[in-house]
Structure I
Amino acid sequence: MKNKIITSIVIRTHNHEKLLERLLKKIKSQKKFKDYEIVLVDSSSKDNTLNLAKKYGCRIINIAPKDFSHAYTFNLGAKKAKGEIIFYVSVDVIPKNNLWAHNLIKHFKNKKIGGVFSRQIPIPNFNTIEEFKMKKMFPEKEIPVVPFSNASGALRKSIWKKIKYDEKIPFQYIGGEDQQLIIEGKKRGYKFIYEPTSIVYHSHKYLLKYKLHLAYMIEKNKQKVKKWNKNVGILSYNKKDLVKYLILKRKFKELIFDLIIGGILIRIAGFFGKINRVLKISLPFNSIKKIYHSS
């Protein structure tokens with residue numbers, strides 16, 4: 001069929017009007033990429049997000065913020081998608097050029113390919129610490145640290161139907177569900193590949209309270225997290241190299257406040273999490289007001 005939808009782009013939002021409009025414009029400007037739909041899983045946005053989504057012809061799925069988890073929204077988006085290929089894209093990524101989507105999707109002509117994911121590069125001068133980590137995680141030529149990423153990655157829907165994302169997660173905002181699915185996909189004989197010519201800019205500036213909450217919850221759920229992370233690609237690096245990188249970039253503010261002071265506070269938050277786990281005492285960091293849906 002001439003107008004057959006073969007790809008469903010799944011985007012998740014929560015009051016992301018500026019980021020969404022930027023991304024939708026980039027999608028519309030893509031070359032050698034057509035016959036797609038855009039499915040928006042939205043957590044009760046109160047800004048102009050939904051109006052923008054309607055303007056660009058997106059199909060909208062609404063959920064309550066309390067129901068959000070990465071795994072649940074990925075599953076819901078795939079369930080509602082009409083395409084043969086599920087193309088997950090985080091609302092905060094910026095495709096580098098107009099062949100980003102084509103360079104990713106073209107691999108699905110090979111029936112043995114189960115999934116493909118993009119190279120992520122840091123937004124210049126946005127977050128130097130993450131810039132250091134991102135360059136190591138998604139190299140231009142070497143094998144990346146992670147085996148897959150839903151920030152910009154596509155799967156065959158037929159695989160998702162057999163496996164699905166595991167919603168029995170240690171806690172609401174933990175990541176790694178995309179890598180867990182890939183493990184099961186490989187057992188079934190599918191190949192999952194990294195495409196370094198499909199490039200997106202992707203950087204975060206997490207609030208300190210978010211990082212404290214994360215450290216607290218990881219330690220509070222230590223045994224579950226340990227089991228969950230068993231097969232998840234986690235970046236390991238020498239902290240001295242990070243310090244040298246920050247000094248070389250003359251980012252002394254990030255070195256002092258984010259790396260040193262922030263690192264101490266994160267350790268304290270983790271200690272509170274341990275107390276909660278051992279003594280079952282309700283302590284700070286147990287909840288977080290800001291919901292972050294785009295990573």
Structure II
Amino acid sequence: MGSTPSSGTIELTLRIRRAICFSFLIALVAPAAHGQDASLSAATAKVQELIQKSGADVGIAFGTLDGKTEWFFHADDVFHAASTMKIPVMIELFHQVREGKLKLDDPLPIKNEFHSLVDGSVYTLSTSDDSDADLYKAVGQTRTLRQLCELMITVSSNFSANLLIEKLGVENIRATVHSLHADGMSVLRGVEDEKAYEKGMNNTTTARGLFVLLEAIAQGKAVDEASSRQMIEILERQKFNEAIPAGLPAGTLVAHKTGEITKIHHDAAIVFAPKPFVLVILVRGIADMKVSSALMADITRELYQATQ
């Protein structure tokens with residue numbers, strides 16, 4: 001009997017596969033003409049049937065990173081961004097590090113005090129509304145920007161996101177999104193600003209906007225190649241894997257960010273399949289996350305099987 005590979009061997013294998021995929025993406029030149037063959041046409045018809053049966057509003061942006069195949073479905077419809085808005089926050093962090101304004105290991109004081117977009121009044125975050133409770137125990141201490149970014153992406157910490165947004169500046173985040181031609185993503189504020197929420201002042205996104213951001217990361221163009229590589233590694237450590245990853249063959253590397261609030265559930269991913277692709281699925285109108293997760297997994301499976 002052969003020996004079981006060690007965790008170190010598995011990790012090394014994953015890193016080699018990631019490096020090969022990333023090198024392939026960076027080497028891309030002018031994309032080939034877009035095409036939609038019969039198998040993709042059949043798959044997209046099936047996907048639309050799944051969406052119709054679900055009764056949900058769904059936006060999809062899909063494209064292989066060789067530029068040969070793409071499909072957009074209600075990709076410019078506007079959705080509440082939920083935690084997908086943490087992707088542009090991460091990009092802006094690496095942008096400011098690249099410019100020399102910050103270092104990833106700079107410490108940041110942990111304080112639970114934020115200001116409403118509406119009137120500047122102070123509000124605090126609650127562990128009951130956050131997917132990560134540990135950071136709340138660190139109030140009065142410091143954490144590095146790197147640590148906060150990791151928590152913001154991998155366990156979708158709202159507390160980390162608000163601390164980083166306050167440090168980086170909303171206007172700077174918006175300017176970087178605009179510079180990447182991803183204006184479908186609109187970041188107005190931090191999370192859990194109830195006064196702003198009640199007035200409809202929300203972070204919003206389109207499937208196309210998220211697609212553009214992830215494609216830029218995948219191609220090493222969001223900030224630079226080194227930063228993009230680091231962002232991919234963080235996104236690969238995502239802990240919530242019930243949607244897009246669940247529709248892929250076991251062991252497929254996925255760099256992604258989810259987002260969910262009441263009747264809103266999104267997943268936005270770079271998938272390191274044999275033919276790498278970006279897939280964004282935005283879902284509105286399903287209360288049960290198990291149902292919305294299954295829908296996204298089914299959509300992913302159809303598109304994967306049609307294009308690999």
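Structure above, values below:
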read-out	value
Structure from which 24 was derived, relative contact order in percent (Cα under 8 Å, 6 or more apart), options I, II	II
helix-only ellipticity at 222 nm (-39500 (n - 2.57) for each DSSP H run of 4 or more, over all residues; to 500) derived as -13000 - corresponding label from I, II	II
Among I, II, which structure scores highest (criterion: distance in nm of label points 7 Å out along Cα→Cβ at positions 58 and 250)	I
Structures I, II, by mean count of other Cβ atoms within 10 Å over residues 178-185: label with the highest value	I
Structure with the greatest value (metric mean count of other Cβ atoms within 10 Å over residues 98-105, set I, II)	I
Test item: Rg and Dmax of the Cα atoms in Å, for residues 42-161 alone calculated as 19.1, 56, pick one of I, II	II
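A short reminder: the numbers here are calculations on the coordinates, not readings from a lab. The model shown is predicted, which means the values in this text are computed figures rather than measured ones. Cβ atoms are built from the backbone, for glycine too; each structure is taken alone.
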